[in-house]
Structure P
C-alpha cells in the first residue's frame, strides 16, 4: 500500500528515533536505538514513518531531502535557560579570573543584582528584541524546544515584564518555549533583611500569573546566602497549591538539601546539583524527579567539582542536560558544547548524553509527549547533522555540527559553504 507524505528524508546515515514511553532512567540511558541507512516521512507537520530505506520503498512524497548519509536526530531540548534579561556582564570575567567567589560578587551588587537593575531599566519591547538573536543562535545549534525563566526583576512589575516577553517570544518565534517564574532568584538589596517578606511578595503574584497563563512552573534558588530549604518549602508549596509545576535551583554550591526537597514536593526537576548528597540522589530517583545538570556553569565559574552524573545514573536517576544560558555564570547558547562537557567532565557516555538532551530534557519541562522523539505521531522537529554518526557530536567540540533544522516539518535553519540561513517569520 502506497503512503503519501509531504516530505521524505532519504539516505540518512544514522537515525536516532529516541523512542521512549517516559524518561530514560539509569541503565536505560546507555541503550540507544540506531537505524542505519534510514528514511523519515513527514505529513501534516508530524512524523508518519521512520525505518530503513528498503522499508520506505512504498512511500511517495511531494518533496525529498537527500541527507547524504548524515546523522538525523530529534530536535534537541534545552530545559534550563535564563533567556530574557537586560544588560551584559562581561566586566565580571576579570573578577572571576582573580578568584573572587560568586557569592562575594553578589554581596557587592554584582552578579544577579546588576542584571536585575539593567532588566528593570529595559522596556518590554527592548527585552524581546534583545532575546531574539539569542533564540536564533539557540535554534542554530539544534534546539527546537526550550525553557525560559524570569528572575531578573525581583519585583512584581519587572517579573511580569519578563514573563510577558517570554510569552511574546513563544508566540512570534519558531522555537517552542516553556515559561518558568523564578521571582525567588535572589534577595533584592532593598529587602536583604526580610527574605520572608520578599517571598510573600513574590507568592502574591501566583494568582495573576496563573490567570494570565504566563508560566507553567515556579522555581526558587535554594542556596547559602539566598533561600533556605524551609523558606523554599513554604514558597514552593504555595505555588503547588496554585497548580504550578515545581522546579528547584538545588545544591549548586552547598549541599543544603535542595534535591531532597525537590523529591519531597514531587518537583519535575532539580537543577545544578553539584553539591547534592547521596541521600538527595537516592530520593530524586525514588520520586522520579529529573536531575538537570549544567556543566557549562561549573566550567565557566572555574570550579573543579562537577555534578556526579555517573552516580546519579547508577542510582537509577533520569539525567538531563541544559545550557543554563544566562549573562553571568554561563553565557553560551551552545548545547553541543554542553554535550562535550558532559562527556569530558561528567564522564557520561554518548548514549547517555543523547537521552539527556532529547527524551529526558523534554520530560524535565513537561513536554515528554511532544518533543525529544522522532516516532510516529510526533511533531517533526528534526536535526540533520554534518556528521556520519552520533558519536561524533560530543567528540568534536567547539564548533556547530548542525546542517539543517526542521521545525514542524519545515526547514527553518540551514548552513552550508560557510553561509547560514534562517527562514521563518
Structure Q
C-alpha cells in the first residue's frame, strides 16, 4: 500500500509496503481508501468483508502465457520419461508442431471456450491481469484467429488480458530453409494486427535452431517502427546474446534467461528491460539449471515471475507454484517474490499504472488469502491459498463457491 512509483529494481524489491491492521474501502469499483484502520475516514454503510487474520494483496499479474491453443500434449510426457529427445518427438508429429496443427484445425468458438476455462483457473489462483501470446499458428489466418479470440476474451472475461503477437515462435516446415522469408511474412501479418488493434506487443523466440540474435534484432526493430513495444524469448537454453540485444533495443521485457551471460545480466541492470523468469518451465522440463535470479537482482535489475502457461513446456495455470519455485530454486526472498508477481509483472506488460498495487483511485483488484502473512504463501506449497478474488470491486472467485461466469464492466 506504499506510494512508491515505478518498477522495483535491485534492493528496492525488498519493499512491500506492508500495513498491519489495515482497511480498504471501495466505491464504484475503485479503491477510495487504503491504509491503517485507526484514523481511517468514516464511509457510508455498505457491504463489509471481515479479513481478520488474513492477508490482503493486490491482484497478481501473470506476464507471460500462451493462453489460446488447440489440443494438448499429455501423451508426450511418457516419451520424455523414456528419454526420447525432443527432436524425435517432433519427427513423430509431436512438439510445438502438434499444437500448431491442433490450433489451425480448431475454430474460434472451440479456442474461446478452452481458453475461457483456463482463464477461470488462472483467476482462481489470484491473478487479475494476464498477458496472452499468439504463436501457435505460424500463418496469417491462425495467428489472427488466436488474437481475435484473445480480444473477445478480454471483452467478456473479468480478467484484463494484454495481447502479444508471437508469430515468430518457431519456423514452420514449409519455411525450414527460409527463415528470413518467414519473418518477412510475419511482419506482413503484424501490419494486419496493427490495423485491427489485436496486440500491444511483438515477441520473437531467439534461440539455437529458431531465430538468431541478428534476425531477432532486425525483426524487433521493424516491429518498433510499426509502433509496437517489443518483448523477446531470450537465452532460454544457450547464451546467444539475446539478453544483451533485448536491452539494446529497449525491449520492455526479456523472458526465460536461463542461459543469460554475465554481460547480459550486467546490461539488464543498466537498462529499463525487465527480466521475466519462468521457473515452472525449467521444473517441468526437468532441467538442473535455473535462471540466475540472485545475480540479476544484485546487478540492480528488475525481476518479474510468470507461469509460461502452455501445452508443451509448462502446462500449469498456478502462479502460486511459481512463487514456491522462485523461493526454492531461484533463491528469491519473499518480498522479492511478491514484487515479482505484482508491481514488476505489471510493468513488464505495460500495465504498471493500472495493476500490481492497492492504491486510491485504481481499480479494486484485490486478493484475500487464507494465509496469516505474506511469508506463508511462498512457504506452503502445492495448495491454493486464495479465499476471494475481487476484480474492480466485484467478487469473481470465492473458495468453495460456484459463481458462474462473471463479467466486470
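What follows draws every value from the coordinates through simple rules; no lab data is involved. Bear in mind the structure is a predicted one, so any value in this text is a computation, not a measurement. Cβ atoms are built from the backbone, for glycine too; each structure is taken alone.
General remarks:
- Mean count of other Cβ atoms within 10 Å over residues 94-101 derived as 20.4 - corresponding label from P, Q: Q
- Structure (P, Q) behind the derived value 21.8 of mean count of other Cβ atoms within 10 Å over residues 110-117: P
- Between structures P, Q, the calculation of distance in nm of label points 7 Å out along Cα→Cβ at positions 150 and 374 yields its largest number for P.
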